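Just below sit the structures, each encoded as structure tokens.
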Structure P
Amino acid sequence: MSQATPRRALIVIDVQNEYVTGDLPIEYPDVNVSLANIGRAMDAAHAASVPVVVVQNFAPATAPIFARGSEGAELHPIVGSRPRAHYLEKSLPSAFTGTDLADWLKANTIDTLTVVGYMTHNCDASTINHALHAGYAVEFLSDATGSVPYENAAGFASAEEIHRVFSVVLQSRFAAVLGTDEWIAGLASGALPQRGSIYASNQKARERRLRQKEAEQA
């Protein structure tokens, strides 16, 4: 798909109370910062006639989080109070799976998805990967998203580690990773965000390692 004049949709994923006042609080970036940036991105999209798609995740009523009918599953007011062009519900990580998102994007001739919302490493990454495989260009606003920490049989990772590593990996192949300010400026100027590649990302990392080794030997 040509990126000379991208036709975007802003995909706002799972900005629900569970991540703010519920039992799965976003820890990095600060949730108040990401919420504010999500609101700014929605307002800028609306002003630029970029359609906004709001996604809401639901689990069964007996689930510990996102239980249908619970306060935690409700949309946060930052999103719930703002206009949207389309709304969909999901129960799996990708916003494409079991929804009409693909049909809606096709009907509206969208070729570029800008992803915000929660969580970086779960529903955001799943949706981004799905979109890439479906032929869409993707943008990911890393300061309008967030992660939680995990500990399980595989080990421990902080929210900051998870968010940082996933952002680096996404930039290497799957999406253009940028900040909300840069994205909003691009809406006005038409400038396209920088996209990475696996090869270039690996080469830069190897060069960094070589410089560090040379500095240690100096």
Structure Q
Amino acid sequence: MDARAWDERYAASDLVWSAEPNQFVAAELSDLAPGTAVDLAAGEGRNAIWLASRGWRATAVDFSQVALDKGARLAGDLDVTWVRADATTWMPPEPADLVVVAYLQLPADERRSAVRNAFAMLRPGRTLFLVAHDSTNLTEGTGGPQDPSVLMTADDVLADLDGLDGLELEVVHAGRVAREVTTASADHHEHGGEERRTAWDCLVRVVRR
């Protein structure tokens, strides 16, 4: 899907994603001291906005200008810089203390480039956090992309980071995590009922040494 298609998707509704941060971003990163953060493929910037509300100087990067404009309106006076760019190749003007990559679902070669690029942004001792639809979600979970070529596991992401010249990492957390979602239940449609289902994500948190 190209930038124009994403522009059309973001223009078609008030918010494509929730205004709240991703639950794993909030749970995993609330213990970090604020600094400079980059939110890659930020969409409407919900994670960048959350970080900025906690004192971070955040940069939200996405190739949809429509999404970035919506995020800027949501952010108000919070310290977020909005950058229209390709999240797989863009680099910040100075190293970052935190890079977040949330649900950037790409084929393996593009994902590898994006992940390695994101890790290279970090200052020593700082954190890369990635969460994405897990490969097992296709058969065991619900929602998310139905194309297996853009799904991944935590092991895939760690393999992407293997062999970076002169760069070492410490794995803080890498694995599969469950995310509860609610969907309209056909059985209870007449009564407006909802059904709870489990989606499976992969989560990787590493620190650059």
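Read-outs throughout are calculated quantities, based only on the coordinates presented, and are distinct from any laboratory measurement. Everything quoted here is computed from the prediction, not taken from an experiment. Cβ atoms are built from the backbone, for glycine too; each structure is taken alone.
Taking distance in nm of label points 7 Å out along Cα→Cβ at positions 143 and 175 as the criterion, the highest value among P, Q goes to Q. Which of P, Q yields 97 for volume of the Cα convex hull per residue in Å³, for residues 31-94 alone, as computed? Answer for the origin of the read-out: P.
The maximum of relative contact order in percent (Cα under 8 Å, 6 or more apart) over structures P, Q, that is, the highest value, falls on P. Comparing distance in nm of label points 7 Å out along Cα→Cβ at positions 39 and 71 across structures P, Q, the highest figure comes from P.
Assuming -11000 is helix-only ellipticity at 222 nm (-39500 (n - 2.57) for each DSSP H run of 4 or more, over all residues; to 500) as calculated from a single structure, say which of P, Q it is. The correct label is P.
Quick check: 2.8 is what I get for distance in nm of label points 7 Å out along Cα→Cβ at positions 23 and 119, calculated from one of P, Q. Which structure matches? This figure was derived from Q.
Tell me which structure, out of P, Q, gives 4.0 once distance in nm of label points 7 Å out along Cα→Cβ at positions 55 and 159 is calculated.
Clearly, the read-out refers to Q.
For FRET efficiency 1/(1 + (r/R0)^6) of positions 87 and 151 (r between Cβ atoms, R0 = 30 Å, to 0.05), which of P, Q scores largest? Of structures P, Q, the maximum of FRET efficiency 1/(1 + (r/R0)^6) of positions 87 and 151 (r between Cβ atoms, R0 = 30 Å, to 0.05) occurs in Q.
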